[in-house]
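Engineer: Below: a set of structures, written as structure tokens.
Values in this text are rule-based calculations from the coordinates and carry no lab data. Computed from a prediction, not measured in an experiment: that's the story for all the values here. Cβ atoms are built from the backbone, for glycine too; each structure is taken alone.
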Structure I
Amino acid sequence: MRLFFFVGLIGGCAGSTACSVKIFRYQIMISSIKAQIQRTRSPNGIFTPRFQGRTVDDEVLSSVMAFFGFFILSLGLLSVALGLTGLDFITSVSGAATTLANIGPGLGAEIGPAGNFAGLNDVAKWLLAIAMLVGRLEVLSVYLLFTALFWRA
């Protein structure tokens, strides 16, 4: 069950219509972690994250890290909000993940592979519907709409 949950958070390739976290973001994050470990081990060395043989710019790296931060923050806040509507832990977390990442069924008896979302209360359904939009339209793009700088430009 846990493996199914985590595998669902791996999305498609860049440019595909698959949702969740795109594979290239995981690759860039892993490359960045490797470079940081090498810097820690050899502080005088010069180690840069690479993706497909090319150096990853700091802007790209910060964008990927910001995406992961916002994705995890959204997942956590949505899980807590669903828990406050009366859903159990497994239903809250898997419901948040399945809608934010648009990956299909959740886990548990109610929204699992044999269930559906029909039995959830109205507040939970609204939260999950908003999460589906945020996940489908890309997390950073939606949150950008809530900044004053976006509307002034």
Structure II
Amino acid sequence: MENRDQIFQQAFAEAVDELEQTLGKDSSRWRWGNLHTVTFRNQTLGKSGIAPVEALFNRGPFPSGGGSSIVNATGWNAAKDYTVVSLPSMRMIVDLANWDNSVAIQTTGQSGHAFHRHYDDMIQSWRNFEYHPMLWEQKNIASNTANSLKLIP
């Protein structure tokens, strides 16, 4: 019968074997983000099973940090692999004393059209923990508006 120390030694040896097979023998090159990646899949066609279609609509994989028990939690199925299956799709920091100091970021972009320039223009900012202003006061919104659309019945 094995004891606790033997179980730990066996688990450690198996973990090192898995890492060497996956990331190579040079442990100085091992990075969590090389295992733990995120792919942003389009809700409509991102899991179509047709590789050229998925390549048009999905973005990634990207290295990802994080774990399941921290702020900015990312989840994965450890029984399967390390691919991210859940993450915070939006992060925001709200200044309750001055709403215009609030900032936010979402994972991909503000457009659902795969060929629009705002389809995936927030991915790198999201990955780098960079935020955009989340303006509240009408005068600040108006002075920072690039375009507007008026819908008149």
Structure III
Amino acid sequence: MITTIEIPTSPALAPFIRCYRYREFDTAGKDLINPWHAYHEMSLTFHFNDWPISSSNPSTGQVLDGGSYGGILGLGTQYNGEIAMNGRYAFLEIVFRPTGFYKIFRLPSKDVNDFIVFTDDLFDPGVRLFYERLCMSENLHAIGVLADAWLLGYLQKQK
């Protein structure tokens, strides 16, 4: 069973972020191969337990063996291959509105369309500190407060 909980953002981030989505599931020791179909939302994901085993995209040639604690999942404009998982998963997704990613980070979303980009390859080292704080959070409310503060810091730099 997959547990999904959506956490609202602060009102200041609502024009840019649709929600924070927390998910948990266990593959019960079996490989779970998910197709990566076209996808209309861009998200930034932080894994708290296991990470994806691999992903492969035959159209772009991107192959990721092993995962990372976090990554950007760009818009999927086509079928993009498969993502393999095996383990006990808990993760937070920051789900962006159509232009939200660009308006907060000033990074063109077209650069990550049909790709997965690890957070360390895209953000400054402060992202790892943010991740560590997420891991130490006591509950989902605290995770939402931390995510709001981190994203508002980026948004304020743009003004």
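Engineer: Can you rank I, II, III by distance in nm of label points 7 Å out along Cα→Cβ at positions 52 and 84 and just name the one with the largest value?
Structural biologist: When distance in nm of label points 7 Å out along Cα→Cβ at positions 52 and 84 is calculated for I, II, III, structure I comes out on top.
Engineer: Can I ask one more? I, II, III: which one has relative contact order in percent (Cα under 8 Å, 6 or more apart), as calculated, at 13?
Structural biologist: Matching structure: II.
Engineer: P(r) over Cα pairs in 10 Å bins from 0, in percent was computed and gave 9, 26, 29, 20, 10, 5, 2, 0; which structure, I, II, III, did it come from?
Structural biologist: II
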